[in-house]
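The following blocks contain the structures, represented as structure tokens.
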Structure P
Amino acid sequence: METLCPNEPFRFSAQAPSGSAAANASSEDLVHQTRREIQLLVREASDLVHSCRDAKAFWPAFLDRVQRATAANSVSLWQLNDDLPTELQRVGRPAVPESDTFSVRCHAHLVGEVAFRAEPVLVPPTSEATEPDEAANTTDSLAVLVPILVDGKSEAVLEVLMPTGGGLATQRGYLRFAAQMGDLAGEFLRTETLRQVRQDQQDWIRLGHNVAGLHRSLAFDDTAAAIVDVAAATFEIDRVSLLQRDGNHWNVVAISGVPDFDSHAPTVKALSGYVQHRRQTDDGAIWPVESIDEASDIIPVVGLLPLGPSSSLLLQSTGGPLSPAERKRWLAFADHATSAWNNTDRFESIPYASLQSQLFTAGGRVEGSRRTLIVAVLIAMLLSAVAMIPVPLIVSAEGKLEPVDKQIVYAPRDAMVSKVLVAHGDHVQRGDILAELIDPQLDQQIDDCLGQQNVLEQRDRELKALMISMAGKSSEERERIEGEFKVVQQKRDGIARQIRLLQTQRTGLTLRAAQAGQVIGWRIQQELADRPVRRSQQLLQVVDPDGRWVVRASVPQERIDHVLRAVDGSDKPVDAQVVFRSFPNQPINGNLQNVGLAALTAESEPATGMAEVAIETADLPIRQPGAIATVAIPCGQEALVYVAFQDLIRAVSEAIGVYL
């Protein structure tokens, strides 16, 4: 196998056949026309890289340009997997028949070996492969394989299958041209990766914002409709259905965008039958892409998620299978939906009427004389009246003091901490250097790019000198020099952009304060100096002591409904009182800002609700992040008996609901 020299530019060359002068002229015109067409296709491929197309639209168009420019039998994009590479896109005839599993496996091993070596190669057809794990070109074409590199790592492989024959110079031309196309594809992958990261962040933000709508009601129908409608709107999916098990049958409870539906309609019955069939063998999350009924036009299923042991969420879409990132967001949504659904189920199962009937019967069994009965009745009435006196309902929760205006400093990439210039408690100004990191691998990448830039600049000067002395040269020679000059210019621009990107990353290794404030990080000198750190690892914090502060409190799940009712029933922020453990005799007032449901704390602790209380900075007796405080939230007034025995009432109600 032959390896590409990356600094040698691609040139098209052709030899005119012997014959008459007219034939020579015609052949030369054909060569010029072919060169112009190829250059146009190369420019189109370069324009595609810098367009706003996504991967689904980019790869077919890009592979088409490569095939037309090379007149290849086929051009394929191979995706790298944990096991063997798979062919993701192809333009042209199949390289190997899919039924020939032996040849397909050998060819996939060849692609994997090229990706591992990270160097372009040219492989002639191989007919002596004897083992399925042997790397071999099992096609009848000349295989030009180019790894698509992103930051020095193979992310995919570009394969160009050319007709056999041709001299060594022609084969070198194929290899150089394919390598240039691989560089363009690598540039697209880098851009596409950044775009996907930004899109993924936006999707998570939208998910976090929308899931709050799942907990706005504890009514059965409202919660079911909220789950399917919020899911359909958040993920922009065609249809989401919520089904609940009743014995051995699954009933459709809600369908996105359909307020009312006939449970006996054929489509609704088909949904129920499909989920019933699937849940007989698998109770977890599954991601099939299949039709419910081949004979009908029902939207294909792309996912089935459990919402507890007796409910499931059915996902239908015409957009094909869900990506791994989409599946991860769906699972997060399913966790929130399960919590909302369970809260609704528990709320709906409380038998208030049954409980009152039992209490009345127990209180009516009075024995003795009439006087005793009258006294007992009067006492009971008096106690009932006292029990119904409205008293303030206060929800207490433990929380921690946290600054709003703070900077959490993370490691921008895997690196080594060379200097830590601050210590815990130091005051810094905006722009002050906090720590310095080094990354030898990044420095090596910059040096390599600078070396390539020097080579290209030298070649650029040589070509400029040749262009100055073009007098007396043939038109073909002038076009060759001009074409090579343009290619060198494009490479120089690409290397320059890469150098700027790498230098920006190296500048980011100098960690600076984004705001003025105080450094929070216990023993950061001992913990970080001269030690490796991982990307996104938290190193320290910079806190503005004079900025805004809040207390984030964990509200027990059995009290969060009181807080929600207080927030919904008030037109202004709900007042709360905060007492710090270090200053028990100095209560301060604050305002309840945000309330969230089902926040996870630790694996060994149950989920709790979260309440955020804003406090005036001047009123704080202590300005230490993490200071423990108790928050008292007034939630209106309730009957004295309920305030005094609400835990018992809840426990009895839940017990009665279980056995009824």
Structure Q
Amino acid sequence: MKESVIHMWDVHEIVLYSQNTYDNPYTDVTVWADLKGPGFDKRVFGFWDGDNVWRIRVTATVPGTWTYITGASVQDEGLTGISGGYFAIEWKEEEKQENPCRRGIIRATANGHAMEYADGTPYFMVGDTWWPLATYRFPWVEDEEERPIGPEMSMKDMARHRLKQGYNCVGTIVAYPTWANDGKPATIKIDDAYGTFVRGAWAMCSVEEWYTKLDASARDMHNEGGRPFLFPGKIKGYEDVVPDYDRINPEYFKVLDKKVNWLNEHGITVFLEALRRDSSKTWKYYYDWPMVYTRYIQYLSARYQANNTFYSPIHFDGKHCTIDSREFNEPINLMIDLYGAPPFGTLLGTNSPGSSKIAYGGPEEQHWKTFDQTGNWRDHQYYWLLTDMFHDDNPVPAINGEPYYSGHTSVLRDDDGKFKTLVFGNVESEEDHLNCRSCYFGSVLSGAYGGLLAGFEAGWSGNVEPEEEPYKIWDTMTFPASYMVQYVRDFLFSEGKRYQDLIPDQNLVTPNYNGPSSGWRGWSMCSATKKRDLVMGYSEKGAYKVKVRGLRPYDTYELSWFNPRTGKWLEEKKELKCSDFGEIAFGSFPDDLDWAWKLKKLNTDLPIDRALNEDGTGKNYHMGLGFLERYHIPADSKE
């Protein structure tokens, strides 16, 4: 038996070579390893990697000796009965500080409301959306040469820059199988009984033109290995647009392997989303659903199960050009039923229009989701969805997976819920930055204690071609808002792990609404510990002066102001005493923009104030009411 020495959480490959020949290894053969280690005994599945090569990627969750023996769904001496092992050692603390991914795959905290690395170190997602990461749009280079910001940047250069800005995650949609700049429209629909969309792609033009230039073609989404599935496809008349989902192209995914591995080696966790929803009807109505989709998402799960990732089986940002969100539960549940949950603890969640809790349902409908998120609806009326997730009977950590994107478009609704306004962002505008900060801080203090997968115009879409205006990927590296995402983590971590015990409660602040329900101005959001000895909040520009209620009368708190524009605390702190009603009024904001703030209880006793209400001369006048301005409600006028 061969035995290697690895560090905990390193990716270790078991490589197998089949002796038999298969017409379609992707659909015809399943391989696995029965893996045993200290406190671990699971079947871990592998994947076909081209030619006669299969790989089973494993890791070590604890130090010690790990052993395995392989098996397969076919009789093949190259795939079955191969035994081996490895010995895992721990990383030193200084090595973990160099690369936090060495702390292990991210998991939920014990209370289900926040995230941490496997060694218990708090994890708060500071993420950027690089949806086309797998493609040529985020160039891969083998060398480690550092290139300046500009058209020559590689993916590595972009990641280095984001690391300096405090980011620890990037998100990608792994495959866009029907997209190509092929001279056909970006949106293609089949005239069939199902209203099947072949694609509803991002167009080869500027964002503003998307809404008017209906003849623009789709964007290219290939890489050096080609496209994710092979052509021709099986749908008559669309063989050159829709590939054969039963024939995967491992060469495409080998490029993504390099990127994921490099990012992990530099401390960046990758949020992998299997597919954008716009081609989903071609999967369901023209192939063997649900197995065709189960097979694909399991292939990705096996390929990246030992990496430091989050895994989303579908990018479902809206019900447009797609099957319903709940229809995805069938193949995803089937993946869990057939292959089990991710063996090393990878969290499963997914993008959703609004709330993943609402979009996919509870345990009676799905048994796969281990983190929640909001997405794509980006203004303050939707932050409450995170509070709703927090109070679920079976809570899992939540993130805002698509907050307001600096420079991008957002849709606002009127008071009747109808679409009213299409807002075009401006990356240099303070108004745009206020919208970003509202979404960052407001979401987190509404329950997104898992973090943020932020995004920026041109970065999320991977703009590199001349027609893709007004910005390119490299421009996003220095957008002002891109420096601000990390400040939310700085604010939240100011009391160490205590943020993990926060409970979102906007109504602790009164009044907390001043302005329209749709937008980013005039509201305050708030979270507090159960005993309310720590209260953390954020007030948008235009919010009423803060008054916190529900506190114990006469307790003393320290008020601190945090500037979300600079990430700095104001030096001056203020001691405030609760009124006999259990309220603390802050007075004026430091300026007329947005502010985050923190109340921290100072006293440990249980004070009681026995003083009478006096007028300043030592005299008591009926609780002080004798000096108030008087107003008598007039009688109704009669005409």
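Observations on the model:
- For -4500 (helix-only ellipticity at 222 nm (-39500 (n - 2.57) for each DSSP H run of 4 or more, over all residues; to 500), calculated) the corresponding structure among P, Q: Q
- Parent structure of the calculated result 1.11, given that Rg/Rh (Cα atoms, Kirkwood Rh) is the read-out and P, Q the choices: P
Each reported figure results from applying straightforward, stated rules to the coordinates on display, with no laboratory input. Keep in mind the model is a prediction, meaning the values are calculated, not measured.
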